[in-house]
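S.K.: As structure tokens, here come the structures.
Please treat every number below as a calculation from the coordinates, not as lab data. Owing to the predicted nature of the structure, the values given are computational and were not obtained by experimental measurement. Cβ atoms are built from the backbone, for glycine too; each structure is taken alone.
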Structure P
Amino acid sequence: MYRLFIRPLLFLLSPETIHHILVSMLKILFRIPGVRWFCSRLFVLNDKRLETEFLGMHFRNPVGLAAGFDKNAEVFNELYAFGFSFIEVGTITPKGQPGNPKPRSFRIPADRGLINRMGFNNLGAEAAVSNLSRRRPKSLILGGNIGKNTQTPNQQAAADYEAVFRAIHDHVDYFVINVSCPNISDLHILQDKDFLESILKRILEVRSEFRSVKPVLLKISPDLNNRQLDDTIGVVSRLGLDGIVATNTTITRNGLRTSPEKLDAIGEGGMSGAPITERSLEVVKYITEKTGGRMPVIAVGGIMNVTDALNMIRAGASLIQLYTGFIYEGPALVRKINRAILKACIRQGNSSYQ
């Protein structure tokens, strides 16, 4: 139904316009009695065998929503009713900022992908804290994806990450350090070993000041080569970071069906969806093999269907996140993935999916 009727209507408007409409609709619809119950009945699959422990947190299933959808932590409670066990809000920066000039988000349906250059558009840490202060279900895990303001020089980036970390610390369950988004000028430089180490050290030092020690993970780019991946894994391991989120969007445009003319018209931006499925899977496998499975990994990027999800888990990911697949396939994808994981458990005679 979603792909035949709803998606064609949604795709008549620009991705950013539809996003704003959906967020507004979620806020309105979930005020109506019975809507939350109906969505939960339709999309949530509860089974003990889907539950897992990850970095000291208990997840009702391994499927979450990636950062980028709920940038300002406005609708995490509503999204939870679609079957996700965890929602990653953000990317949140210290101060609100408008992001890059519009248009800045584009569909490439021939490749089942998206290209965006949003530029960390968000209302800032103060607004996020206000929204995060709302009550939420006890079983909902919230992640905070944090970044720097565009105007902040890279030499001062650590202070921005620290500011957001401190601001939202008491309202999220884990943190993701985002230094890999290709849509912020020069942000990729922060993936350099020395820059990266200075930021992560700062965050871990700040974390030690809090009584509650919350996991900190690093989100990495799919465009890193093996040497860069080795450097990143080395920094993460040496500093004692808790894990890696693999991967962000890509700047590559290899092997696409979309015409070069359309791609030129779209211009720069990070590409997500089916075109990065293979590369994201390669990165997850590489991290797992390189660390002997000791590095906790959340897989994201190109998970468009059940097969993609199962492949990521088999490659070593403990959890997976959706974004573009959620847009192209609709909310039923969450339940389909969980049902497939459950069937795999039954076939293998396991008590849990791991």
Structure Q
Amino acid sequence: MMLIKGPITDLLFLLLSIVTFIQFWVYWVTYRRIAFYHGTKGIPETQPVSVIICAKNEAVNLSKNLQAVLEQAYPEFEVIVVNDCSWDETEEHLLEMSAKYPHLKVVTIKEQEKYRHGKKFALTLGVKAARHEILLMIDADCIPASKNWLALVQAQFTNDTEIVLGYGAYQKKPGFLNKLIRFDTFLIAMQYFGFALGGNAYMGVGRNLAYRKSMFFRNKGFAKHNHLFSGDDDLFVNENSTPHNTKIEVEEAAFTLSEPKTSFNAWFKQKRRHMSTSRHYKGIHKLQLFLISVSGMLFYMLLIALFSLRFEWRILVSLYGALLLLKLPVLWKSAVRLREKDLFFLFPILEPVHTFLQPVFFISNMFTKQKAWK
């Protein structure tokens, strides 16, 4: 194939070089932090913990997961389940469990026709009902990866720590969709862990998140974004994290595991809901995340454009191969750290598919009205 040169190809190749450098920077400055993270050691003071679960018609999930939360290997803790206007068998199941586990506390919200509320209201009631300073959040459809989940997360709370971010993994199932969902979760975790380790935390996930009760009330809880149905996890961390008050816990035994969506449509709706709060992040975080996302998409778009313009294919293939080889060490170490090794071998397929889905999610979310949590 003959090399075609001209102002257009020169400009496109310059842009390709810039986005390639940005992608290299993302992996070897931000993602590298979690890839080569060795954890923090020490034996901090054991503090009592309040675990909070918000449940709305979660009888099935509570029957599968609640026992594992209640039977954590920890000396002093309580589990608060906020039964938020459930009309299934949630109340009956919680009554049964309360008789067996005295450290289970149930807070019930009755439905009111004139007052419509979201998860933040239920979570706030759970925080108010908590007896202890350290609060640990998990969703009803999640299960701790081990009996040491609570102990490991709590161990990160030293004197200056107010927020601890954990990994909320999805269970491994057959099929490409499962791998795509897990890959999306894996990449997002690389981002928020990498940012946090750089003293610039921008989000956490409510499936595995801990913070101090005193900080919650000192900063008026969710008051700044209470008008939004989402954001009880990412916006809360975005507003309250500082360079010195946030830590992470990424031991496998401290993961939580969730059932992934089984249809693309269900996952699509979930992604739209999760992305609905990103527009309310701090300006610096929006800029950084924009550069990460757009540089990844432009990399593939510019490659395709230059191939179609008959630019020298050996240069393009070499550039793609060089960037891929530079990414692989960071990806492998991160996949080992977060126990997602099977995703590493599918990276050349998963990354472009995931990259071109992001603008679809974003554009769809712009025209979708938020709905109350279910």
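S.K.: Figure out for me which of the structures P, Q the number 6.9 belongs to, where distance in nm of label points 7 Å out along Cα→Cβ at positions 6 and 150 was derived from the coordinates.
M.R.: Values: P: 3.2; Q: 6.9.
Of the options listed, only Q reproduces it.
S.K.: Name the one structure among P, Q that relative contact order in percent (Cα under 8 Å, 6 or more apart) of 18 was derived from.
M.R.: Details: P: 18; Q: 25.
Checking each candidate, the match is P.
S.K.: If you work out mean count of other Cβ atoms within 10 Å over residues 206-213 for P, Q, which one comes out largest? Working shown, then result.
M.R.: Values: P: 10.8; Q: 23.1.
That would be structure Q.
S.K.: Please state which of the structures P, Q yields 0.75 when FRET efficiency 1/(1 + (r/R0)^6) of positions 30 and 270 (r between Cβ atoms, R0 = 30 Å, to 0.05) is computed from it. All intermediate terms of the calculation are to be shown ahead of the outcome.
M.R.: Values: P: 0.50; Q: 0.75.
Matching structure: Q.
S.K.: Using Cα extents along the principal axes in Å as the calculated read-out, with 78, 49, 40 as its value, let me know the right label among P, Q. The partial results should precede the final answer.
M.R.: Numbers: P: 50, 50, 41; Q: 78, 49, 40.
Answer by label: Q.
S.K.: Also: Kindly point out which one of P, Q the value -15500 was derived from, the read-out being helix-only ellipticity at 222 nm (-39500 (n - 2.57) for each DSSP H run of 4 or more, over all residues; to 500).
M.R.: On the way: P: -11500; Q: -15500.
Computing helix-only ellipticity at 222 nm (-39500 (n - 2.57) for each DSSP H run of 4 or more, over all residues; to 500) on every structure in P, Q gives -15500 only for Q.
S.K.: Among P, Q, considering only distance in nm of label points 7 Å out along Cα→Cβ at positions 118 and 334, which has the greatest calculated value? Please list the in-between numbers first.
M.R.: On the way: P: 1.7; Q: 2.8.
By distance in nm of label points 7 Å out along Cα→Cβ at positions 118 and 334, the leading structure of P, Q is Q.
S.K.: Taking Rg/Rh (Cα atoms, Kirkwood Rh), for residues 22-157 alone as the criterion, which structure among P, Q has the greatest value? Working shown, then result.
M.R.: Values: P: 1.00; Q: 1.07.
Comparing P, Q, the top value of Rg/Rh (Cα atoms, Kirkwood Rh), for residues 22-157 alone belongs to Q.
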